[in-house]
Structure I
Amino acid sequence: MNEPPARSLVRQLRERRVPQWTIGYLMGAWVLVEATDFLTAEFGWADWIVPALTVAIAFGTFSCITCAWFHGAAGGQRITRREAAIHVVIGASLLTAFWIRPPTAVGSTEGAAEPPMTRIAVLYFKDHTVEGELTPLAADLTEAVVHRLAQVPALDVLPLTAVEVYRDEPTSYDSIVDALRAGSLLEGSMTRLEDELVVTAQLIEAGAQVHRASWVYARPAGQWAAVVTDVADSIADAIRAAIGRQVRDLRIRSGTDVPEALALYRRARAIFYNEAMAAWRNDRRQGVGLLDEADRLLAEAERLDPGWTEPILLRIEAAETKAQLMGGAGTMDREVLETAIGHADRALALTEDSARVLERRGTLRFTLAEYTDAETARRLYAGAEADLRAATRLDDERPESWWALSQLMESQGNLEGAYHFARRAYAADSFRELTGDLLEQLVSTAANLERLDEAEHWCRTGRRLLPWSQTFAQWRLVLLASRPETGPEAIEAAWAYVDTLVATGMADRRMSWTGYGEMLV
């Protein structure tokens with residue numbers, strides 16, 4: 001009796017170990033793509049590398065299957081003409097694909113035809129349960145995410161009516177992108193795993209046609225309201241931060257048309273944010289040396305493209321850090337700070353109406369005022385306030401300017417002004433760039449103004465956005481202890497919170513949390 005063709009094919013695939021070869025290849029390819037993506041972000045490699053590598057890996061899958069078919073089973077291992085011909089066809093197909101669409105064009109976001117990444121479409125979350133029991137909840141979650149993103153000034157969020165047509169009918173990815181003209185897409189799903197509801201969300205950069213970020217959230221199955229509120233908040237905040245990183249990278253890349261200057265800038269940035277930050281925690285002198293090396297590269301980038309302000313702005317940041325390292329505990333090196341102000345003056349000579357540069361100079365003047373004599377400090381404080389207010393007039397959606405004004409007001413004892421400007425900064429922080437420090441300022445200022453309910457609101461927000469942060473856990477205990485009328489229920493709640501922190505916190509902090517709780521409660 002002849003063996004059915006399908007069964008014969010399955011048997012041969014197993015004998016030749018095609019599944020094992022393919023799975024091993026795909027696992028290795030995934031590790032390679034993830035590592036390359038990380039290195040590209042860290043060291044400023046060309047943006048087309050990861051998409052081009054992904055295309056090459058896709059074609060390589062066919063070569064892997066071919067190799068497994070001819071060599072996976074025990075037996076002859078010599079390359080046959082048929083196998084060689086298949087590899088030639090696969091290689092020619094890859095070269096043809098790259099010829100039709102060169103690697104340098106893959107992932108490009110240049111050109112007016114490409115919609116900005118801030119134009120985002122949220123596709124309806126899919127219900128992956130067998131009986132479709134979560135479809136209403138998935139729709140509610142989709143609407144909640146859209147509502148939260150629509151409140152962000154810097155985002156252009158498409159209405160749900162624009163994506164309704166793709167809700168139930170399978171549509172190709174390219175068709176959706178072409179029809180919606182969105183720079184970013186959010187897609188997600190919801191399912192039930194035992195006693196939990198699991199939500200996944202993926203952010204896709206439409207122009208590059210690659211996933212930029214993905215998140216997974218799990219909540220107890222009975223807490224439907226938490227999925228619509230808490231998870232929607234978390235997804236919206238994560239999207240804002242992810243798009244913000246892409247916007248900042250695009251701003252840097254589009255600021256210069258000199259590739260050598262961009263390469264030097266990215267190398268200096270990698271030294272500053274990776275090597276120097278790791279070094280100065282253990283060895284200040286080594287940290288200063290790395291900062292000097294980064295500054296040297298930035299100076300060369302500035303020479304290659306004198307009209308590009310990004311190298312100057314990063315030199316300012318490096319100088320601020322160097323001033324801290326050279327100043328010692330509780331102080332900063334004045335001479336290095338003055339050098340940083342000189343950088344800002346030079347940048348303003350290139351672009352007088354730059355809110356970003358004005359904010360940096362204002363912050364530097366304010367910082368230098370803390371370490372100088374009273375007369376000079378008054379002049380520096382006045383100049384700092386003038387710079388910062390000018391920056392807010394030029395761009396009232398730049399959170400750093402409002403944040404710096406808040407700090408300036410606090411240093412002068414104006415808590416109402418500090419609180420007002422901190423709230424303006426939070427409202428303008430579209431991409432969650434200042435979340436930690438800004439929320440801590442909001443909590444502390446509201447508490448000092450004895451607005452405890454508002455302080456607790458900001459504290460809860462901090463715990464949600466930064467669940468790993470110990471700062472907001474401490475503040476919650478402080479606020480619980482600050483209530484004028486603390487009854488037995490509040491004390492019991494405080495102790496329960498301390499027990500939670502001790503149980504879930506880092507092992508090396510448990511003893512300190514116990515002592516801190518005993519002191520406050």
Structure II
Amino acid sequence: MSTQRGEMQTAYRILVASSREKLANDDSDLWDSEKISSDSSLNIVYAGKPLQTAQQYYWKVKTWDKEGNESAWSNTATWSMGLLKPADWYGQWIGNDEPMPGDTLYSQFPRIPARYVRKEFIATHQIKRATVYLCGLGLSEFYVNGKKVGNAVLSPALSELPKRAWYTTFDITSQVKQGKNAFGVILGNGRIAALRMKEIPIYYDTTKLTHYGLPKMRARIDIEYNDGSKSVVNSDTSWEMTNKGPIIANNEFDGEEYDANRELNGWNQPGYNDAAWQQAKVVKPAAQILSAQMMPPIKVIEDIKPIGIFERGPGVYIVDMGQNMVGWARLKVHGKKGQRITMRFAERLKPDSSLYLDPIRTAKVTDVYTLKGKGAEDWEPRFTYHGFRYVEIKGYPGEPTAEAITGRVVHDDLERVGTFTTSNQMINKIFTNAYWGMKGNYRSIPTDCPQRDERQGWLGDRATGSRGESYVFNNAPLYAKWLRDIEDTQAGTG
């Protein structure tokens with residue numbers, strides 16, 4: 001990058017190749033833009049040979065300055081294509097469309113345990129490249145040989161079911177090995193099963209939130225070997241599944257319940273005994289269209305520690321995070337097997353220092369952890385989130401300290417592009433409050449609130465706020481995705 005004033009780009013040239021080796025030799029077997037006289041540096045449209053499903057491409061660029069001086073080639077960069085046609089999804093939607101033991105689907109407050117799904121696979125040669133394409137609904141985490149892939153949470157993004165669902169893509173080359181491998185998926189409820197129902201079977205209730213079925217998944221895992229051969233692992237009935245794991249309930253409004261005594265140690269590693277599991281079933285497709293999720297994922301962006309903890313009553317503690325935030329609490333604890341810790345969340349306290357829950361309406365906003373009693377235990381939920389400043393803790397062994405509680409701040413991983421400060425501390429505080437309010441409502445759609453039984457993407461709210469937000473965050477990826485959601489909801493009459 002030049003430091004000279006008035007410098008500018010006058011031309012560029014892009015090379016695209018099918019391999020790193022070809023590109024290094026300037027063998028642009030896919031596209032050579034040749035020298036283009038232009039100062040454009042963004043949104044250059046590829047104009048080479050047709051791009052193919054699931055292929056990786058290598059490219060580099062050089063530029064010319066205002067004096068006509070030619071730069072060196074850039075470092076090699078890559079991009080990968082997703083699955084471009086429905087026929088590229090070789091696998092099936094799998095899960096179980098019928099309620100499993102432990103599912104409570106006949107209540108206003110559905111309780112659905114997480115599904116654990118696994119598949120073992122033998123890689124016959126050394127691995128060159130491995131890629132997974134996954135749509136796990138309502139929410140999902142993918143594991144290879146015991147380790148979670150990526151750092152996204154509450155994935156995939158929300159979509160307009162049953163028209164469209166988003167799939168995510170991960171490079172798992174470093175995690176797949178020659179020999180035995182195990183792939184695992186945890187499926188949370190998210191919003192696939194309606195979060196609120198009447199006292200009738202949810203299959204017949206259309207008066208509340210829409211029901212799209214029970215947790216399910218579709219996957220394609222591509223394995224490329226150094227000798228040029230390939231394998232593909234698809235979602236089908238050879239996968240095994242169970243709902244008898246530690247996540248015994250998960251609901252975006254109500255929270256998550258986790259019993260550490262039900263942990264399935266080694267379930268996502270080769271050699272695990274899954275004889276008690278059931279064969280996954282082919283289920284009804286969750287969506288007509290599967291599209292690649294192009295916006296940044298939701299992540300844990302930062303951690304904050306409490307500024308105070310006090311005992312409100314015998315065994316009841318109030319934790320003050322010092323900031324109204326969106327996410328959840330991470331818990332560290334020592335205790336006896338079977339001890340049950342309950343955490344509830346609120347943005348404000350009543351005058352008597354109890355949680356002010358009236359605005360939360362029917363949302364239970366409660367996370368429950370049952371100890372296994374084996375030394376230090378460290379837990380946080382996977383498939384829920386809360387809007388809160390205060391945490392009420394009951395059942396904690398002894399007195400919780402600030403080291404025992406961590407606030408995990410969660411939102412879309414959008415680039416921050418602007419800051420604001422003045423000499424007036426009141427104005428600075430107003431901006432800070434607005435900043436936390438913006439990012440707390442970035443949940444793959446711009447929501448109206450993160451704490452009660454609503455959390456919807458109302459159009460009027462964002463019509464007035466989106467432009468102002470763009471001075472703080474690069475929210476273009478979020479709003480581009482959301483406009484697609486809006487288009488998907490549009491009726492045929494317009």
Structure III
Amino acid sequence: MAPFSDLPLELITHILYQTSPKDLLACKRINKYFCNLIQNSILLQYRLALDGAKATNNPYSSLPSSERLKALKDSESAWAFLRSKLTVTISVPHNPSGIYDLTGGVYLLGNTNRNQLHYLKLPSSGKDPIHWEVINVGKTIIDMGLCVYEHDLIAIITTCLDTARTFDIELSILKFSTGQPHPEAREHKIHVLNSRWEKPAIGIEIVGDHLVLVIYYLNNFNPDDHIFIWEWRTGVLKTHFTAPYRTYSGLVFLTEHLVLLPNSQKNSLDIFRIPSTSSIPTPTTPLLSLALPALANGRAPGGISCRAEPNPIAQSSDRDDVLKPRRGFLADAEQAICIFTVRVLGVQLGNFQFGHTFTFIVHRHALVPPPAAPPVPTKPYQCWGPTITRWFNADGIPTRWITTTAGQRYVLIADAEPESALGSGYPYVVLDFGKVAVQRMLAWTDEVNERRIWCMTKPNVLEPADTFAEPVLGSLPYVACASERPHPFHGVLFDEERIVGLRTDMLDRIKEVEVSYFG
């Protein structure tokens with residue numbers, strides 16, 4: 001039998017490309033032949049670079065491997081030192097509402113009349129056109145959900161008064177690029193429920209065949225929360241269940257079939273499996289609950305919001321031609337971080353409610369229960385959290401906008417004081433939770449003489465400690481880099497390729513955005 005090395009070079013390269021990065025590095029140590037082959041192969045170097053960046057190859061890109069590898073290296077370097085390739089300031093010509101999103105290179109804002117959605121395809125070069133598009137809805141918009149890359153889909157939740165003096169809450173399934181009914185949806189309008197109140201709050205995410213909708217209220221009547229899971233193409237309701245007032249307010253897809261809902265009543269992260277058919281009993285009991293740190297006496301949960309970007313993409317999905325990403329590589333959804341913002345209420349003095357806001361970061365894959373794991377109703381935080389999370393006191397950080405993570409990176413900026421609104425502002429900081437990024441920066445420590453870059457590999461104790469029943473530890477490593485200059489932003493947003501700085505007016509309305517492109 002001929003040795004493996006006698007095979008054609010193209011075939012050997014193709015076989016090695018299919019191996020795991022760990023095995024590829026092991027092959028490099030076999031002998032000089034394999035070492036030279038792997039070092040000199042652009043394709044195999046690209047494979048290793050993708051793993052280091054926790055990115056995936058984009059099959060829809062027409063770029064050759066050499067250009068993909070160069071673009072990936074340039075992107076990693078630009079993010080490591082926060083040196084943008086392009087900065088553009090864009091005015092917001094309308095008065096925006098609180099409806100917003102940033103995903104798939106699209107920045108979307110509602111308007112104060114709540115009957116239109118304005119969106120912008122963010123630039124990647126100086127040649128890209130900058131133009132606000134408008135989706136006219138014709139009804140009062142409560143909120144919306146985007147699934148741009150996977151399905152070219154926008155789901156819009158509306159409200160209108162019906163004849164019974166209640167409000168009809170409805171879901172519209174539209175093609176995002178046209179604003180018209182989505183051609184793959186059998187039912188373009190889905191009745192959600194009738195409500196005594198006009199505008200509930202919404203949590204919504206779309207992955208694969210499923211659309212998950214959380215409806216909750218912030219009024220004094222204490223109505224139940226509602227959780228719906230539809231097959232958006234067929235309009236089939238997979239499941240619907242309720243929970244006590246202010247239990248659930250948002251969600252994160254962990255996989256195509258696992259959904260995590262933060263539970264503000266029990267102070268936990270509840271993980272549910274999506275039923276395979278609508279005939280399966282409603283999953284009112286979580287597959288697993290991950291307890292958050294216990295609160296001290298006199299403290300109470302004030303709400304938990306969450307986000308992870310990008311979302312998983314179903315194996316069977318075929319992305320739409322119009323909005324297929326053109327970049328050679330994409331952030332790996334499985335390796336992406338999840339951000340959770342936890343509000344804790346404290347002592348109330350008169351009309352003032354004292355409390356604190358905390359943020360913690362954890363990788364999405366770290367929250368996925370092993371398939372063969374025995375059922376455990378609730379895991380205490382000490383059994384799952386300290387080694388895989390990192391906690392921050394967010395009292396001085398704007399948390400109104402949670403679209404601040406993408407892939408393994410998280411951007412934050414200090415909360416600007418009113419008198420400094422026209423001043424120099426503060427630097428923004430990008431935290432990279434990638435293992436390779438941390439290792440690389442530790443190796444560069446002696447060579448990189450910049451005070452604005454630092455690594456955190458030791459556990460930290462969350463302050464103020466008296467908020468919790470026991471010390472809260474988190475030791476997820478990260479490397480941080482502060483921008484070279486301060487920015488007068490009132491908030492920052494983040495996608496895979498850009499940082500979007502927000503400038504607001506005296507009424508807290510977004511009037512201008514500054515887009516910095518890093519690649």
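Just so you know, all these numbers are worked out from the coordinates, no wet-lab data involved. Computed from a predicted structure; not experimentally measured.
Have a look at I, II, III and say which one yields 23.8, 86 for Rg and Dmax of the Cα atoms in Å, as calculated.
Among I, II, III, the structure yielding 23.8, 86 for Rg and Dmax of the Cα atoms in Å is III.
On percent of Cα pairs over 22 Å apart, for residues 135-294 alone, which of the structures labelled I, II, III is highest? Before the final figure, lay out the partial values.
Values: I: 57; II: 48; III: 42.
Top value of percent of Cα pairs over 22 Å apart, for residues 135-294 alone goes to structure I.
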